[in-house]
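Structures follow.
All of the numbers you see were taken from the coordinates with simple rules; none came from a lab. Nothing here was measured: the structure is a model prediction, and the numbers come from that model. Cβ atoms are built from the backbone, for glycine too; each structure is taken alone.
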Structure I
Amino acid sequence: MLSDLLVANLDNALRTLTGQHVGSNRPYPGRAVPDTLLRPWERQEAGRMMRVNHAGEVMAQALYTGQAAGTSDPELRAQLEHARSEEEDHLRWCQTRLQELNSRPSLLSPLWYGAGWSMGFLAARQGRAANLGLVVAVENQVEEHLNGHLDTLPADDDRSRAVVAQMRDDEVGHAETAESLGAGKLPMPVRIAMAAFSRVLTQGALWI
């Protein structure tokens, strides 16, 4: 029913923006890794980078929620909801690491959420191939971004790297699953616009 869908989408938005994560409750990847990052300026830098990752996960929550809301395919909706649940784990892990680093989420999180939901819903209305194609395009961008963070996080920050590495592996899996289900390739103008927005999110979340 439409009312149930609206309630579910509103619930996800509120939980995402207030930090009330559910997910599948997989263990925190950094739990067994000593936090040896001691220099204050390095902890500040790591905090900024994890804030960017957190902002990306806010957008991922919105994206998958919008995609699930926009599709009429029950099988595809279930797959999108499964991926969304894993992304919620990522959101929780990023929040935990931000707290450990005495940092905070981006103040622009409502903007990231709104943009992600709109993008996901519009792609879903274009059909199954476009819906899955968006998953592949986004997850490929995220994989590249996370690989960059693995290289540029402070050298002693193995705890953040453990979190980022697990997130990266999950994103690769999401893209591979979407490709196996029949993802189409998004038009070049759409991919260019996505890359531009990714740069806006990265710079915005890095400082705000």
Structure II
Amino acid sequence: MSTPETLRVLHAARTNEVVVTTMSTAREWNELTPHPLDFVYVPSSMGQASSLGLGMALAQPDRRIVVCNGDGCTLMNLGSLASITAAAPKNLVLLVFDNEVYEITGAQGTAASRHRRSDGNSLDYAEMARACGFHSVHTIDSLPQWEQQVKQLLSEPGPVFAWLKVAPVPGGIGPRSPGPGPERARAFARALQDSSDPI
């Protein structure tokens, strides 16, 4: 399955959750109809979206927070997985879009990909999540499976971890900011104050 079609399914299923996107997921999310509770993390510090989502979840415990992270970003901040389960926010969903490459910087294989490992086996993100203390862990291999499970993942008690196996986008370029950062931050803050998200 592709990242764009996977995000379209999430976009259709999403109600009033905060959705945090970064890197390639931000690029594709920007092509969809915007929502006041979108947090398009561009420009970003690679790997920090999971920590940002954890902070949002702790600050807004009555609101569902969904983080769309890449596999490269996840590898850059594996420690956040342990931090998330230590805090155990019931309102956090972490989606890892795994295409086995650093798509934004030239599609180099990640250190977790089978192409870069001497034994020829990719690392298992689901097992990593379980080792870090996640109890709700899902592996999504196909678009029909994702379409069937997305609403469950958005509603079950967290923290939730889902490993989505996606194909790289050939020639995928970096995301562009959807507008000036300060204005976007103020608009997002207003949206948080003006809306509610039953969990």
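Observations, loosely collected:
- Structure from which -11500 was derived, helix-only ellipticity at 222 nm (-39500 (n - 2.57) for each DSSP H run of 4 or more, over all residues; to 500), options I, II: II
- Highest-scoring entry among I, II, by distance in nm of label points 7 Å out along Cα→Cβ at positions 45 and 181, is I.
- A value of 1.00 for FRET efficiency 1/(1 + (r/R0)^6) of positions 21 and 37 (r between Cβ atoms, R0 = 25 Å, to 0.05), calculated from one of I, II, originates in structure II.
- When distance in nm of label points 7 Å out along Cα→Cβ at positions 61 and 189 is computed for each of I, II, the largest belongs to: I
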